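Nothing in this text is a laboratory measurement; each read-out follows from the coordinates by a stated rule. Owing to the predicted nature of the structure, the values given are computational and were not obtained by experimental measurement. Cβ atoms are built from the backbone, for glycine too; each structure is taken alone.
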Structure P
Amino acid sequence: MAAEALVPVDQRAGLLALGDRLPPVHYAGFETGLGHEPSVDLQQGIDLKVRTAGDLDTWCTEGPTSAVGRLLSGFLALWRTSPDVQATFRQLWLELDRGIVESTPPSLFLTIEPNASAQRSAALQAVHRWLRARYDEEPESVAQETAPAPTHVGYLIRDGRMRQRMIEPLARPGDLPALVASEPERRAARFLVEQLDPLESLIPEFRLCRNADSIDAGGMSVEAFFPREADALDRLFLTLEREHWAPADQLDGLRDWPGILTPENHAGNWPGSLLLDSLRQTENTLSVIERRLGHLKITVAPDGARQCKVYFGYRPRWLVSARS
């Protein structure tokens, strides 16, 4: 379990309740505030190329009638009937906010195949029409491609309104002011460039988040991914502490998060579905769970106010040799 500074004890029961709404896929993550009192949300990833049949379909049809089950079964039905959707999206992420009632649908994020440019527009329109017909009470609208080569598209569903978000590669933070049109966005972009300057040389990948509507007009959000190399990661944590991005206990919790869990060193019961998967594998194949750091999401308002979130999670892996 994550450190108290990342996932406070008084929030863990709520997160376990959220987990009970999800299908048996052991690829998940946490989203929490960095630098202030954490409020933790839960995310789950599903690899669409390998998880559209079997136990996932059974979970959708036999068990839950919750908002999660309805959203997931509806998307899988669209996936099976649309070649454009199949060719464009390789991963689905569900985001559940702690404290949101069970009848509220989760937010939906889709990872876009890098070579799917020919089908992307038709796939985005198909998903947009499906979601709008189910969840959006606003007048007819169309999917907006706010980036030439997006990596993800997200749909946030709240209070009868669907909001679309595009995520795209960002070569360097200094490019931000030239990528936006309005003066409030340019002000936010300049503040964001200033905030990211001490971190830029330590971050291997940046992404820009764009809202296609005007609900969050003026603000700018950038995702900054954690480096995998131990030396670069140590220097990044030292910089975050020196620049007062977060208290030491939060940063220590993040330092301690990466690692490998095995059936032997795991404190609780090993997930039953992973045990069954292990029995289907060849001999000398070990099921493990890898804990990884994801990214920081930094949002800056036109007046310079900063909010930062951190994403970290885990996914199953297979070790296929005695040496591994």
Structure Q
Amino acid sequence: MNNRPAFRKGLPAFPVAFFLFLAAASAAFALPRPDATLGASGGFISGESLETVYSQNRLISELVWPLDPIAVLGLDTRLVWKNAFGLVASATFGIPGGAGTLTDSDFLNVTENGSTARTHYSEHDSRLDHYASIDLAASWKITLPSHGLASRKPITITPSAGIRYSSIKWTGSNGYYQYGTRTGDLYTEWSESMPKTSLSGKVIEYRQTYFAPIAGVSINVPVGPSFDFEASFTGSPAVWCNDLDEHLLTGTDYYDYVSGGYLLEPKARVSWAPTDTISLFTVGSLTRMLGLRGTTDAVDVSTGATTSYSKENGSGVEYSSWSIRLGIQKTFR
């Protein structure tokens, strides 16, 4: 019997946004035939995601889920009409495998005596089970009267707006824990010399699902006859995330529903076009999603009994990473 609740509360439906994008694409095809660009790339993402718990607005628990680093593959499609209006679909997929060391720290004295010292600590081998990030956007290219560096091609600015959906899942296995003993209302502060209790097999599984409306702008500067340098920035003032933390040893699942965060993502790209329709590129980016707070439902897997923690913003999520990729793209006119 599956006593887990549906994993949907509080997160805008990605399928709705996807069908809106399809509607825009269908309308766009009423225009003259576009230029179509297909791209493929490979590279790495390195970073981490924080899963946090608060009491009285003070941090009492922090899990650091690593991406240290992971190999990724990217695919993108761009349709552009009259060298101006465009529709873009891009996707990045992580290759499952080892992702580093998961750490879990508790600070359970902070609400009793104000101490932020660690009281509990554990670490486990972390495996990435899946990583997927999908952007759908519309754009408009603005051609400036200025030309690039030693180039006859014009500088262009391209604003865009769209949506982003991301899903990441890890499994933590093996490792050990060190827990301080409790005396009255206080715990012994953690130290590296504390006895370690070893663990074997799967201990914890964690999944995050993000959704955000996004807006961005890029500036492309041609350099010489064949190179281009592009700097861009993508952001969002509203990020939603549902996460599911499955504590396999205790049989308790924690469902967090967080929102109110924001997205910041600067990016730089250098490309070389040996022909008019083929280009090779390298692109690097930094991604931060911050300020997400919300509520938690704790579910006993065996009985289905649910405890809701909704009186305060007791759960939180942060994400930060950098990436670099090399790729090739082909334009069909």
**Prompt:** Quick one: distance in nm of label points 7 Å out along Cα→Cβ at positions 83 and 315 came out at 2.8 when computed from one of P, Q, so which one is it?
**Reply:** P
**Asked** Here P(r) over Cα pairs in 10 Å bins from 0, in percent, for residues 131-250 alone was calculated and came to 12, 35, 30, 18, 5, 0; which of the structures P, Q was it taken from?
**Response** P
**Item:** For Rg/Rh (Cα atoms, Kirkwood Rh) computed as 0.95, the structure of P, Q it came from
**Value:** P
**Item:** For 71 (percent of Cα pairs over 13 Å apart, for residues 243-298 alone, calculated) the corresponding structure among P, Q
**Value:** P
**Prompt:** Where does the value -1500 come from, among P, Q, when helix-only ellipticity at 222 nm (-39500 (n - 2.57) for each DSSP H run of 4 or more, over all residues; to 500) is the thing being computed?
**Reply:** Q
